[in-house]
Structure P
Amino acid sequence: MKKILYVVRRIIFAFCIIYAFNLVVVGLNIFIPLNIITISVVSTLGMPGLLSLIGVYYVLM
């Protein structure tokens, strides 16, 4: 039960981090979509995962 709660907590935290990031940088025209792939990357890697998604965004755009 503790492991399930830990995973759910990480997923909710990742959702909140991505949503807050999108709200803060709305003026810079950066958008990280909220989908299962981005949430799983941020929930497993944390802030380095978010930074890597931002880096991929800049490389592809």
Structure Q
Amino acid sequence: MKVKHYLETILGIEIFPIISLVIFTVFFATMLWYVFKMDKERIDEVSHMPLDDKFTDTNNK
């Protein structure tokens, strides 16, 4: 039998895609809000982290 048949027989299964969409939307909106409210100096600091020597891992030498 196909998986679709099994999913159709489960009661209340239709709520899970809705819950997933709501969780994704809330997370995405929260991240957008956080990024737009972030301080410009913090954005510059984070953007230079991969190139800055003080943030490099010294254990891999």
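Assign the value -19500, calculated as helix-only ellipticity at 222 nm (-39500 (n - 2.57) for each DSSP H run of 4 or more, over all residues; to 500), to the correct structure from P, Q.
Q
With FRET efficiency 1/(1 + (r/R0)^6) of positions 24 and 48 (r between Cβ atoms, R0 = 25 Å, to 0.05) computed per structure, which member of P, Q shows the largest figure?
If we compare FRET efficiency 1/(1 + (r/R0)^6) of positions 24 and 48 (r between Cβ atoms, R0 = 25 Å, to 0.05) over P, Q, the biggest value is for P.
Assign the value 2.3, calculated as distance in nm of label points 7 Å out along Cα→Cβ at positions 16 and 40, to the correct structure from P, Q.
Computed on structure P.
One of P, Q was used to compute volume of the Cα convex hull per residue in Å³, and the result was 172. Which label is that?
Q
Comparing distance in nm of label points 7 Å out along Cα→Cβ at positions 8 and 32 across P, Q, which is largest?
Sorting by distance in nm of label points 7 Å out along Cα→Cβ at positions 8 and 32 in descending order puts Q first.
Bear in mind these aren't lab numbers, they're just calculated from the coordinates by the rules spelled out. Quick caveat: nothing in here was measured; it's all calculated off a predicted structure. Cβ atoms are built from the backbone, for glycine too; each structure is taken alone.
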